[in-house]
Structure I
Amino acid sequence: MRVLVTGAAGFIGSHLCERLIERGDQVCGIDNFNSYYAPEQKRKNIFELKNSEKFELVHGDIRDRDLMLSVVEFFKPDAIAHLAGMAGVRNSVANPELYTAVNINGSQNLLDAARKTGTCRSFVFASTSSIYGDTRTIPFVESDAAIEPPQPYAATKRAIELLAYTYHKLYGLSFTATRFFTVYGPRGRPDMMPMLLANSIAHNQPIPYYGDKMSRDWTFVGDIVSGLVSALETPLGYEILNLGRGAPVPLKDFIGTMEKAAGAKANLRLEEKPAADVFLTYADCSKAQRLLGYSPEVSVDEGVKIFWKWFSDQNRQVK
């Protein structure tokens with residue numbers, strides 16, 4: 001299979017590219033190495049990939065319409081994994097115009113490129129559980145209207161899901177939106193809770209803690225990648241699928257699990273929860289299981305141990 005991966009040098013994107021290459025797929029990765037976090041980290045994420053004859057990298061921005069059209073036309077992918085976009089819930093509140101330009105306009109460029117090339121059998125989009133906001137439907141199910149996104153990040157992701165339905169209806173594009181639930185693991189972004197927590201434990205850095213009521217459906221990156229690969233292989237017409245673990249864990253317990261793995265305590269600073277955040281994420285994964293055979297395998301205990309070992313190894317290399 002020939003797969004185009006946007007956001008290829010990012011956290012999830014680099015893991016997906018690795019998995020596809022290990023399977024023998026031909027991968028074209030696109031990334032603009034923006035400065036939302038250190039570009040050096042992204043280059044490190046794909047350092048080994050660049051040595052593979054099955055991987056080629058395009059340094060480009062999804063907002064560059066002509067480039068996206070030409071890359072897709074030249075590579076002629078069988079499937080597209082569209083993971084690129086501006087991430088970060090709280091940053092989107094401060095910069096809504098940037099999130100609209102990148103996430104919505106950039107995604108439209110990829111949708112147009114996919115329909116024009118004629119080779120793309122499956123377009124898989126990285127959406128988010130943030131779309132559900134403070135829903136009263138627990139666990140979160142894809143049939144939820146999801147019309148009250150709590151911040152611009154979620155609003156842009158929901159807008160893309162709706163726009164893609166139009167492309168499916170008008171042009172027959174097979175589109176699957178995969179809504180990720182609190183992904184963690186090696187190469188995690190520095191602004192995400194697991195990395196903040198690890199740095200707090202290792203370097204005694206104070207981090208905000210929003211009390212004992214917060215729970216997350218922590219999902220290991222390897223399980224997310226398995227779901228993405230299945231979605232790329234399985235054209236479904238138009239579908240929205242939750243990819244989580246289906247078992248929320250209180251933040252305080254997640255912190256305790258990492259403290260146990262590290263053998264040290266975090267430096268927590270109690271603060272009020274930002275308005276852009278929600279208290280709970282909880283995925284109903286039955287639809288993804290039925291349509292894709294999705295079945296997350298990594299427990300939080302196991303995943304945190306893997307993450308902490310990676311983090312420790314990285315810190316030793318820096319020293």
Structure II
Amino acid sequence: MRSGLVEPLSNLDDAGARRWLDCELAAFVENRCRTRLDLDTLDDAARARWTQNALTRDTLLVDPRNEDQRRAYWIVDDGERVGTVALETRVLGRYLHLTSLYVEPRLRGKRHASRVLERCRDLCYEAGLPGLGLDTAWSWQSAVRFYLRAGMWVWGWKNGLRFVFDATVPRYSIEVVADEAILSIHEGGHEGGHEGGHEGGHEGGHDNGKDRAVLRARNEGTRLGWHADPALEDRLSHVRGLAIGTLSVALAMRGWPLIRSSEQWTIQVGRGFSDSGGPEGLAWKLQRYEAWERHHGWPLSTPRIPGLLYPEWEDLQRS
């Protein structure tokens with residue numbers, strides 16, 4: 001990937017590799033420990049302490065010079081390195097995967113991350129790939145909000161929240177008024193999400209398309225009201241799973257109930273369909289995600305979902 005937005009990590013020396021790894025570490029520390037690191041003052045003792053506090057055996061950092069399945073870049077602004085981004089070199093499933101995106105806190109607010117994300121998406125489309133995918137954790141609330149605002153669809157939540165841009169599906173918007181939420185897709189005009197969807201409406205000029213409401217949800221206190229356009233089972237079936245997953249995550253971010261009925265809970269959870277699909281599957285996974293975070297001693301600042309019991313990790317392992 002070559003553009004004015006990024007710079008490849010060519011001829012990376014020890015200091016450059018250390019800075020890259022510090023950015024990677026800082027992302028975990030900020031999102032797991034709720035602490036923003038000053039990379040300019042970070043020393044070896046602090047690195048060791050934060051590595052122990054914020055990382056697990058599954059999230060050990062890898063020197064970008066030693067990788068052959070990922071390409072790492074600096075995000076640059078007027079010649080200054082402001083953050084990091086990395087892409088897999090292999091296409092897994094349908095999508096090319098973005099595995100790192102970080103902008104230093106003092107340099108945020110200038111749309112660096114948004115422009116890089118959009119450029120990665122467009123490069124996938126130009127290369128003939130269906131789109132771009134990435135994974136993030138439910139507890140990384142600022143990241144979840146960012147990807148929803150960017151118009152990414154939620155593909156599922158097997159090991160975390162998976163977001164995708166997909167050229168084969170239309171863009172969407174989510175409008176929330178009082179206790180009702182509506183997810184609409186944009187039919188006709190420019191498709192493929194090239195212009196992005198976001199919560200609350202569409203940006204950009206007119207393109208002769210129209211919005212069609214395909215999912216409606218209602219906050220009923222401890223239960224979730226739900227109505228789907230019948231077209232999602234027919235001509236819009238390619239959008240169905242993405243639409244349900246995306247609206248479910250958007251509602252969870254607002255602390256809405258995710259359980260429609262005990263029958264739906266049994267269907268989505270009791271039969272083992274909790275890696276994607278309906279809001280009940282997401283609700284079950286959120287309990288597991290948060291139990292795992294508490295088990296590691298990381299503070300949580302996530303919405304409380306009505307009707308969930310939030311068991312401890314040890315209890316889940318015994319069940």
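Coordinate-derived values only; no laboratory data. Just so we're clear, the structure is a prediction, and the values are computed from it rather than from any experiment. Cβ atoms are built from the backbone, for glycine too; each structure is taken alone.
In this comparison of I, II, the computed figure 17 for relative contact order in percent (Cα under 8 Å, 6 or more apart) is attributed to I. One of I, II was used to calculate helix-only ellipticity at 222 nm (-39500 (n - 2.57) for each DSSP H run of 4 or more, over all residues; to 500), giving -13000; which? This value belongs to structure I.
For FRET efficiency 1/(1 + (r/R0)^6) of positions 67 and 227 (r between Cβ atoms, R0 = 30 Å, to 0.05), the highest value in the series I, II is held by structure I. Source structure of the calculated read-out (distance in nm of label points 7 Å out along Cα→Cβ at positions 123 and 179, 2.0) within I, II: I.
I, II: which one has Cα extents along the principal axes in Å, as calculated, at 57, 52, 33? So the calculation was done on II.
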